[in-house]
Structure I
Amino acid sequence: MSSFNPIVLYRLKKLDKNIRTVFIFMDTNWNEEIRKEVPPEDLKNLPFFLRKEFTRRGIRKIIKPDLLSINKEVDEKTIDNLINKGWPVFLWSPDSKDELMWSLNKSPYGIITNEPLRGKKLRDG
């Protein structure tokens, strides 16, 4: 189960310790590109504290997610640190050639893209 809401993830783990959870996050509130992809009824504002790495670090220690789903716009040092610490990271959603190459070079656990064929072609060389 994946969610931006750490309380949901925490409660899921309490209900079933074997459930796999994914904490989704980004540094900004919804930008116009992301707004286009999300149905209006699903669009919620992200609380300020969830957009700051300092608080997300504490949240990760409490909710203990199995994976992280990180928007490509998150500070690059944060992405690098989390990958280097061994977190299984999905990067989302690089679509252009440059974004996909940047993401592939990070060697994340996975990439969530709207251009999977382009990503595969770039990955395979």
Structure II
Amino acid sequence: MILYKAGLLDEWERFWEQIPGQAYRMDYTPAIVSIQKEIEIPSIQLLSEAFAKDLIRLNAKHKSSENIIELNDKLDRYITRFSIYTDEEILEKAKNELEELISCFYSFEFALQSSSNEK
């Protein structure tokens, strides 16, 4: 979700296409892999820390880890949709639903805006 919101999900997937044996395939992943193109992830530590801060706040509010597990499952489903679907209507609906789902991630949104302003 962090990479998606930072606009780097496609670049992340292209990066991993260079790696043999990824995505649970049954082929062999060599010990050393030649990388043709690195991925630049600006402020990933700042974004991750802000996201974690929001998760901690949400977990304390709900007093149950079940809420965080359910949230993780939902976020994973949305990111999967962005990776496999091409229909613009489906993607727009998923984007709007994701925005609503993470609307209370105030620290993350602030960090995202801050990192965008640095570019």
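Comparing I, II, where is relative contact order in percent (Cα under 8 Å, 6 or more apart) highest? Before the final figure, lay out each step's value.
Working: I: 21; II: 30.
Once relative contact order in percent (Cα under 8 Å, 6 or more apart) is tallied for I, II, the winner is II.
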Practice item. Consider the structures I, II: one of them gives 2.9 for distance in nm of label points 7 Å out along Cα→Cβ at positions 48 and 80 as calculated from the coordinates. Say which. Key: I
**Study point:** Value 3.7, calculated as mean projected area of the Cα convex hull in nm², for residues 32-71 alone, assigned to which of I, II
**Key:** I
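Hey, helix-only ellipticity at 222 nm (-39500 (n - 2.57) for each DSSP H run of 4 or more, over all residues; to 500) derived from one of I, II reads -12500; which structure?
Numbers: I: -12500; II: -21000.
It was calculated from structure I.
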Point to revise | Which entry (I, II) yields the derived value 1.01 for Rg/Rh (Cα atoms, Kirkwood Rh) | key: II
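Any read-out appearing in this document is the output of simple, stated calculations on the displayed coordinates, not a laboratory observation. Predicted, not measured: the structure shown is a model, and the values here were computed from it. Cβ atoms are built from the backbone, for glycine too; each structure is taken alone.
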